[in-house]
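What follows is a set of structures to go through.
Nothing in this text is a laboratory measurement; each read-out follows from the coordinates by a stated rule. It should be emphasised that the depicted structure is a prediction, and the values quoted were computed from it without experimental measurement. Cβ atoms are built from the backbone, for glycine too; each structure is taken alone.
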Structure P
Amino acid sequence: MSQPAKPRISQRIAAIAESATLAVDGKAKALKAAGRPVIGFGAGEPDFPTPGYIVNAAEKAVRVVANHRYTPTPGLPELRQAIVAKTLRDSQFEITVDNVLVTNGGKQAVYQSIATIVDQGDEVILPAPYWTTYPECIRLAGGIPIEVFADETSNYCVSVEQLEAARTSKTKALIFCSPSNPTGSVYTPEHVRAIGEWALKHGIWIITDEIYEHLRYDGVQAPSLPVLIPELADQTIILNGVAKTYAMTGWRVGWMIGPKGVIKAATNLQSHLTSNVSNVAQRAAIAALTGDLSAVGEMKVAFDRRRKLIVKMLNEIDGFECPMPQGAFYVYPAVHKVLGREIRGKKPTSSSELATLILDEVEVAAVPGEAFGPSGYLRFSYALSDEDIVEGISRIKKLING
């Protein structure tokens, strides 16, 4: 008797959804490569080149034979020390190198942080809209993501009351991101403190993603949780990296900051997973973190201008409601009032269908809200030229307004 065929792919891996943001960006790039005039608002990637002084440091590093070899899994000692100094400079949070693990980009930091503290069946509270990678990493670790949704009327910021309503005896951690991807929202210091006090009271871990810390506008602050509440340091993991601040998405350098025991355990995991990060990229990251922030300031000026431009134009589209974000480089308009409306013979009933319609009809790519939580929203990255913003949003306006 023949044996039944066994699945070729594990259930755990088969259950992972493709990154929606990368999928949209990939489709847009494929269409552009085929000669189509597609404008892509999908990827969270600065359109600026990496600053020259950082590139020069990499060019110098690649000629040093030591950088052709393995180095310690936690990262180059010089880079870990630079992260210590940068964290004190930017966040006023004092740490040591034993609190730092350098990772292959921010995504590895996210995965390893969750995998290190979450056991099978643990619940992780996930404010929505959320970055598309968070829930997949939670599930990979055997955890259960518990979504808590805040809509545009609350500027996409969840309240302590919502968090408390979601808390159970199985709650292990909270994912926190401010400035936020995908909404660009920034929690006020008072709001951050209230969330921190709630987590401290109930012994809940916080994994806080600070990758957009330098991209804040209108003078808003985004204080680090363990700075506001020092007692939280023993139950907080901070995620960061060079990708967004220094236009270094392709260099793949991120890091975790956390209690020494957590960092040691995550280092053990990484030693079997990927070992050390590319040494040349680490040398470039040292140059980024130890240099001044003038290049960052120049990019921020451009992002601020584009932020105001895209929000103004989106709010001129009939049925779009777009709050003004105060951080990152994303806008997140609500499009509920467009759904069900006939547009060129079609009636989209979800933001996913609307995004497909927009791409098919006017060749503009945006990411639907389903990638980040409930339907009814679109995410646009404004990390592209002013001219492309005007052209792309004008096409959508013509399509929707008629």
Structure Q
Amino acid sequence: MKPTTIHKIPGGITAPRGFLAAGLHAGIKKPSIPDLALVASEQPGPVAGLFTRNQVAAAPVVLDRLHLKQGQGRGIGRAFIVNSGNANACTGAQGLADAKETATLTAHCLGVPVRSIFVGSTGVIGQFLPMPAIRQGVPRLVQRLRRTGGHEAAKAIMTTDLKPKDVALRARIAGHMVTVGGMAKGSGMIHPNMATMLAYLTTDAAIAQPVLQRTLRAAVETSFNCISVDGDTSTNDTVLCLANGLAGNAPFRDGTKELAAFQALLSEACRSLAMHICRDGEGVTKIVQVLVTGAKSAADAKAVANTVGTSCLVKTAFFGEDANWGRIMAAVGRAGVRIRPERIGLTIEGAPIVKGGVSLGRAAERAIEKLFRRREFRIVIDLGLGSAQGALWTTDLSYEYVRINASYRS
């Protein structure tokens, strides 16, 4: 099948037909800093969602899981309402009541069912939402909704992010122009199974909820679940996708080339947002892809990639531009999978440094020392045991990361 031609376009999360957005300062954060965002569709459609696997789940995650199961029909949505500056996590019954009130107020202002509203929060854990600010902010948000409000909404969900993260992609599928838009936040507490990240996607594609759920899961597995900044996962991780069907296509069905084309479009949108998160990681100066090949299974490959990519010793070597390949080998050895050290090969941007588990010498080390000075590079670890592979995009660990997280609440 000919690959789908994907075009990058402006507009962010409101690029697909029928979507509006807004963002403003409601009073959750310091004056003038945007802290409340709303994305709404002009007509209802199926919603797919994936959430944190952290057992300490925030109130909005609990509510969204419920709405995904009990929406108008099942998993039918109309809007996302998201605040930053307060995670509404570890807040008990009061936190859940506040999340429900936020959804109810938004639904009332939009004139839609409460269960079609999905709530998101990000920020400091353990504090109650300032509900007076939200009660005043939601009606103002609804009044500000517009087609050009996507970038404004992306700014309003930021915490320690240095810049807003959004994307819009379009492709012709079965004679119809189908668009996917999205926005995300996240720069710390980033790790596979998602992390302190929120990602919201919109599309004008026509697609049934179960099919959209499977498609989103596949897209997340190769994007948000393949990045790590610090190995921590959060209480609030959320990825949601709302499809309103306004592209006019026949609903995509499993096993068809049309669904495969849409999968490529959605996966690329998720990958783009995931890489924005990595590049904006707290204190990040390096982006490194750890690719593991020659594994017996995909699970083994992923375990090795995750162990190497989250090793503090490896990450600090990246920051110091120290081509200490021994730290990588040591991480491979403690990944919890069976290996044969004498079969391992290691290359940096195609330059070999280890073959058969043994160093190729000082000349090879000098070659990779230059590569460690790059902003972005790839490490390939060949286990020499099979044909499976897995990858992780990771970052370095810098002084700035420590400074940011040592003073996050102050």
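With relative contact order in percent (Cα under 8 Å, 6 or more apart) coming out at 22, pick the structure among P, Q it was computed from. Going through each structure in turn, the value belongs to P.
Which structure, out of P, Q, was FRET efficiency 1/(1 + (r/R0)^6) of positions 206 and 374 (r between Cβ atoms, R0 = 25 Å, to 0.05) calculated from, if the result is 0.60?
P
Ranked by FRET efficiency 1/(1 + (r/R0)^6) of positions 38 and 166 (r between Cβ atoms, R0 = 41 Å, to 0.05), structures P, Q are led by Q, which has the greatest value. On distance in nm of label points 7 Å out along Cα→Cβ at positions 262 and 358, which of the structures labelled P, Q is highest? Once distance in nm of label points 7 Å out along Cα→Cβ at positions 262 and 358 is worked out for each structure, Q has the highest. Identify the structure, out of P, Q, from whose coordinates mean count of other Cβ atoms within 10 Å over residues 6-13 was calculated to give 17.0. Among P, Q, the structure yielding 17.0 for mean count of other Cβ atoms within 10 Å over residues 6-13 is Q. For volume of the Cα convex hull per residue in Å³, for residues 78-141 alone, the highest value in the series P, Q is held by structure P.
For which of the structures P, Q does the calculation of helix-only ellipticity at 222 nm (-39500 (n - 2.57) for each DSSP H run of 4 or more, over all residues; to 500) return -10500? Working through the options, I get structure Q.
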